[in-house]
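Take a look at the structures below.
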Structure P
Amino acid sequence: MIELELPWPPSNNTYYRHVGNRTLLSKKGREYRELVKVLVHPMGMTGRIALFARFCPPDRRRRDLDNHFKALLDALVHAGVMADDEQIDHLVAIRGPVVKGGKITVTVGEIAA
């Protein structure tokens, strides 16, 4: 298992933008993916995966944790941690304390099939 500390991701509400009849990754989404790619070394996990995420929000506003998974998982795939988020068989989210700027602590590793 590997532990990663990552910045707070954009929510699904700001992860995409709509241009005409097309849906594209927003500027915030692209910037987050690139930032995670810089912070994380490719691990190339190819087996089944367990992922534990501790979401420490930037403030006390109400928010749905599941709104942040898309950006997080896409960024981990983009950074080469895993080939595809389809590999995840065990996914756990925990809300942590408020942290200035927000952060996510991710523990990820391959598990037996």
Structure Q
Amino acid sequence: MRYPPSERARDALLAMRENIGRAQGLVRTATALTLAEDWARLYAVVRCLEIISEASRRLSYEMLARHPDIDWRRLKDAGNVYRHVYDALDASLILNTVIEALPPLSRAVDAEISPPETS
């Protein structure tokens, strides 16, 4: 039986969903070049990714196990990269992360936020 998320996990999931949407909106019309040239937008996207990474640390192992297609370890570790390797962030990698990694993560987050199905 799947239980609804704890309040802490639900808050984390909601923060993840909000920042996934923000990051996707910020890069909607961006190319790697335009993102690299617009430092304010790049900083905003990176901040969204930091929040997503940090929030993922508040999810239970059981919840993570329900979504084995997500590389949770890499997601959690990414926040450290954004914070500590700030001088070597590559706009094309940031853009690719938002375009490629966030849609499946968004589906996993939405699945956890929605109420569990009853049998």
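A few points about this structure:
- Structure from which 18.9 was derived, mean count of other Cβ atoms within 10 Å over residues 48-55, options P, Q: P
- Among P, Q, which structure scores highest (criterion: distance in nm of label points 7 Å out along Cα→Cβ at positions 72 and 104): Q
- Among P, Q, which structure scores highest (criterion: volume of the Cα convex hull per residue in Å³, for residues 16-55 alone): P
- Identity of the structure behind -6500 (criterion: helix-only ellipticity at 222 nm (-39500 (n - 2.57) for each DSSP H run of 4 or more, over all residues; to 500), calculated), options P, Q: P
Taken together, the values in this text are just the output of simple stated rules run on the coordinates, not laboratory data. Predicted, not measured: the structure shown is a model, and the values here were computed from it. Cβ atoms are built from the backbone, for glycine too; each structure is taken alone.
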